[in-house]
1. Can you tell which of I, II yields 2.3 when distance in nm of label points 7 Å out along Cα→Cβ at positions 20 and 220 is derived from it?
2. Who wins on relative contact order in percent (Cα under 8 Å, 6 or more apart) among I, II, i.e. which is largest?
3. One of I, II was used to compute FRET efficiency 1/(1 + (r/R0)^6) of positions 76 and 212 (r between Cβ atoms, R0 = 35 Å, to 0.05), and the result was 0.90. Which label is that?
4. Suppose helix-only ellipticity at 222 nm (-39500 (n - 2.57) for each DSSP H run of 4 or more, over all residues; to 500) works out to -12000; of I, II, which structure was it derived from?
5. Of the structures labelled I, II, which one yields 22, 42, 24, 10, 2 when P(r) over Cα pairs in 10 Å bins from 0, in percent, for residues 156-203 alone is computed from its coordinates?
6. Quick check on the output: 29.6, 83 is Rg and Dmax of the Cα atoms in Å, derived from one of I, II. Which one produced it?
Structure I
Amino acid sequence: MCAYVLVAEDDPKQAELVRRYLEHEGHAVAVVGDGRAALEEVRRSAPDLMVLDVMMPRVDGLDVCRILRTESDLPVLMLTARTSEDDLLLGLDLGADDYLTKPYSPRELAARVRTLLRRTKPPAKTHDPVLRVGNLQIDPVRHEVRADGTEVICTPGEFHLLEALAAEPGRVFSRDQLLRHLHGFDSYVTVRTVDVHVMNLRRKIERDPRHPVRLMTVYGIGYKLADA
């Protein structure tokens, strides 16, 4: 899980160590040395996560976290040399998502970053293969067609012609273009085959096949599936 990580740490040696470990994990890393620069970089480049040291010049890490939480939900891993429970709870109350106390293992820091990124990454959108055009649904995986919620039984040629039209609703396809979609699904196809499939599909998906509102003829060109 590669991400853009901002490291806000005023100790150059510590910042370089963190940068190297995170880059080894595959992340892109930017380093700033004070709290004001950290806020400016967050506003400028919208990183995926920030590693934030508490003790920094200009604006300390606690104030950075407090200000940040009024502007962003950026995940924050806080680094602190303060080990009292009150100090740690204050950081969490101000909006830090996790914390490490110094001295810490860079490997543990990298692992905490991985965990935070997994926790805060939005769930991946599942790909829905179903083509929907108005109240018409074409499912290429199940090889099913539904019109107004009712299943429509189609031949392989009819299905693949309708699938081609539904993939680009509103686009006008010539008969020759549709013919190419039928090769391999009909043993013998001609331009007339396209017209026959269109006629049969209208009987199945139109309320009134004589006055189609879905599978439309574009005179002199071909056919299209209305996109509304």
Structure II
Amino acid sequence: MDRIEQFALPAGAAGTVTDVGTVIERMQAFRSDWPPGDGVAVFNQVYLTVTEAIGRHIAGGAFPDREAVSTLDVRFAERYLAAVDTAVSGGRPPECWRPLFQFRRHPGVRPLQFALAGVNAHIGHDLALAVVDACRTLGCAPADLKEEFDRVGDLLVMLEERIREDLMPGPDLLEIADPLVHLAGSWSLDRARDASWSAARMLWQLRGVPPLAEEFRARMDSGAGMVGRFLLTPCR
């Protein structure tokens, strides 16, 4: 057994969902449980929207290797679902997710910040581990998933654009000096995605050295958590 499994998923999280449809169902259930203004609910709605889009693309044959992209998408979503389950049960989710759960009801944090903090946690920590998980599931190496990684990444870029369009306050409410402008402009999905791909390759190379792999993962986790706290700086 590949020893990278020792840190790949929290206990009990592996295999919690089996396909994109199940992911969508779980996110829809979360939506019905949380009030619309809840910070986690804001991110959940954003993530649900992009997952539904990916599901439609898979069903429509947009991806040459449907199994590979479905596996990557599901392994990726499991990380978020596991973080929610852990928080709901009173446990401590990964550091990258803690700021979002801690500040989810803060009146000074705007919806755009909640969405970006969730995307930061998911891309900055979970995506690299999901690539490794998908490689283990499919019996391949990260290089074999690069095309699927890039195709899903293109959809994520569209998602970021939609987040900014839908959640950024209108020009009548937002002055150029507003701190939200600077916070929103300080984080880049493209750079975060590139860093995640490099991290996935590194984790794959370290899979035979679990202590080093776990140390690398933990550093990545804490770094994403720090960025998340900056993104959730109250702006009003």
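Nothing in this text is a laboratory measurement; each read-out follows from the coordinates by a stated rule. Model, not experiment: these values are computed from the prediction. Cβ atoms are built from the backbone, for glycine too; each structure is taken alone.
1. Details: I: 7.3; II: 2.3.
Here the read-out was taken from II.
2. Numbers: I: 12; II: 31.
If we compare relative contact order in percent (Cα under 8 Å, 6 or more apart) over I, II, the biggest value is for II.
3. Numbers: I: 0.05; II: 0.90.
Computed on structure II.
4. Working: I: -12000; II: -21500.
Corresponding structure: I.
5. Numbers: I: 28, 63, 9; II: 22, 42, 24, 10, 2.
Clearly, the read-out refers to II.
6. Working: I: 29.6, 83; II: 17.2, 58.
Of the structures listed, the value fits I.
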